[in-house]
Structure 1
Amino acid sequence: MGLEVLRAGLQSTVQDQGRFGYAHLGVSASGAADNFSLRIGNILVGNPKQYAGIEMTIIGDKYRFKSDAYIALTGSEFEAELDNKPIPFWQGCPIKNDQILDIRSTKTGARCYLCVAGGINVEDVMGAKTTHLTSGMGGVHGRILKKQDELDVGSLDNSIKPVQEINEPMTTDNKIIRVTKGRQWLWFHKNQKNKFFQHQYRVTDLSNRMGLRLIGNAINTKKGEIITAGIPLGSIQIPGDGQPIISFVEHQTTGGYPVIANVISADIRKVGQLKPGDCFQFELTSISTAEKLKVDQEKFIHSLHHD
């Protein structure tokens, strides 16, 4: 009972909320690049939030369902058809045995998510199903999905009622990424900080789930590299060439470059939807505002369980 990959996309992986508690061993949490969209997808099909789904990047996959199912597509909108008929995003959809779901290129951002009632059932590794491509851990043998892969679907949790659709628009403005001051904020002269915030940066082709390399105004520091220290998700490091790097879901757990800023938790999903060639600007915000934005995001997700 499950689904078969008839055509593999650019980079599709099994992802859940992440593998936490192992940074001291050099293992970052990984998990969905747009965690918000995966969580909404699970709500739409009646899954607990920790259930795994499929993350597709830029170009999606083609699947044959080997049993009846109930699915939802979330994240950035991709061209998608069920038996050659358009299928909407952000709402639950029943699937019959042997139906074909064809997800092609993105229309907007970098990633979309396929959630199936019961969740994608792969072996737990260190307490999570999430794929960590850098280390080859979790998911389907620690790798991207390939043609002829067969994925099992887990048991339904009948205690959770699916939400048929989301009535509010789920689009987000990826042109502004909000940040707070980083650990080495004082290492940067005022004119360098102004350069960082007043001009756009472009995502380069060297970006992936480990980090996003940007190109734009080079930023200089008063000092050089730092003593190696822990690097959290969303840290914006400034290497020797002055071009910022955003640490992402499969980031190294330590680093030696000064950190000018940190992406706020509520905007990590925006980073997950940036693709090579996209341009955006950083915007400084306070820690209290960042906390409020995250609380508001959580309140919205929680409210869906009671609609």
Structure 2
Amino acid sequence: MKDKISSNPTSSLVTELNRSVGDLGRLQLNIAGFTIQLESEWDLAFDVGFKHFISTKEQEPDIYVECRKREAIGLFKGAEKVFTSANDELMFYEIYKKGDALLFALFNQALQVDSQSNQVPIQQVALLEPDLKHWTIWSEERNGELEPMLYPMAPILLHYAVLTADAVMMHASGVFDGEKGRMFSGFSGVGKSTISGIWRDNGSLLINDDRLIIRRENGRYYIYNTPMFYEDENKKAPLDAVYLIRHFPENDMEKISGAAAVTGIMAFSIQNNYDRRFVQHHIDFFTKMCEVVPIYRLGFVPDKNVIEFIKENSL
């Protein structure tokens, strides 16, 4: 069983997390500069990866989440399905439009693997208001607790959070060597974890090796990590260069710009592209970013020599 932390005030790991708001308990998460406020009548449980993202200092929320015990029967009546996230083996989630609001059905991946039935078991249901800032999440109650950020709910929430800000979420790894922050992006299996691990093993700070959020703040761009299934610190670094990577017989790098840079990096952003407004948000973000952050195509050999190669050939 995965380690969990609880919002119960008696918890030895996390204290002072339930603050009274009428009959509701309240706590805040701080992820990639977003303050996410969760309210519930129930104690809340989180994967251990959230430990360093739980805030004990209250701030003005950017995102509001009401956490309820799952009783959302009939919610999807009259709703139109607009997006499905799945692969050949598993259903991850579906998105429906109901009026101007969005509904999410999240499926239990573990039960899909074990089940002999054709019916896909629902794990959670969520409603997102048209402002993209107010959520209601219905979860199963277990031992008096709800787990609202159970995967994949947290990445979904963060994806829609970035749409309210000058930000995007990426399939990428990132490192900071004390002077510059670098992001490596590409398809699964091209070496994001490998190349960031090489930098880490040679003294750089690993921001994350799988998923990052980029934010524009006061004219500069920064990369943030997000909670994973393992414990990690809450991290931030400047973004000084982006590398679109692939394995190659020799180290080889080419700077790209304009439409090639924008489409190249946008291909590895995390997005639900059923709404042209969301697509345009990403186009606008990357167009501005590519004017100030250099973008490179990088073919690399997975050894430490790639570090000096990148430093010598980057602007």
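Values in this text are rule-based calculations from the coordinates and carry no lab data. Remember, predicted model here, so these are calculated numbers, not experimental data. Cβ atoms are built from the backbone, for glycine too; each structure is taken alone.
Computed quantities for the displayed model
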| item | result |
| --- | --- |
| Structure (1, 2) behind the derived value 21 of relative contact order in percent (Cα under 8 Å, 6 or more apart) | 1 |
| Source structure (of 1, 2) for mean count of other Cβ atoms within 10 Å over residues 149-156, computed value 20.6 | 2 |
| Among 1, 2, structure where Rg and Dmax of the Cα atoms in Å as derived comes to 20.4, 63 | 2 |
| Top of 1, 2 by distance in nm of label points 7 Å out along Cα→Cβ at positions 181 and 213, largest first | 1 |
| Parent structure of the calculated result 17.0, given that Kirkwood radius over Cα pairs in Å, for residues 109-236 alone is the read-out and 1, 2 the choices | 2 |
| Of the structures 1, 2, the one that 1.5 was derived from, the read-out being distance in nm of label points 7 Å out along Cα→Cβ at positions 53 and 285 | 2 |
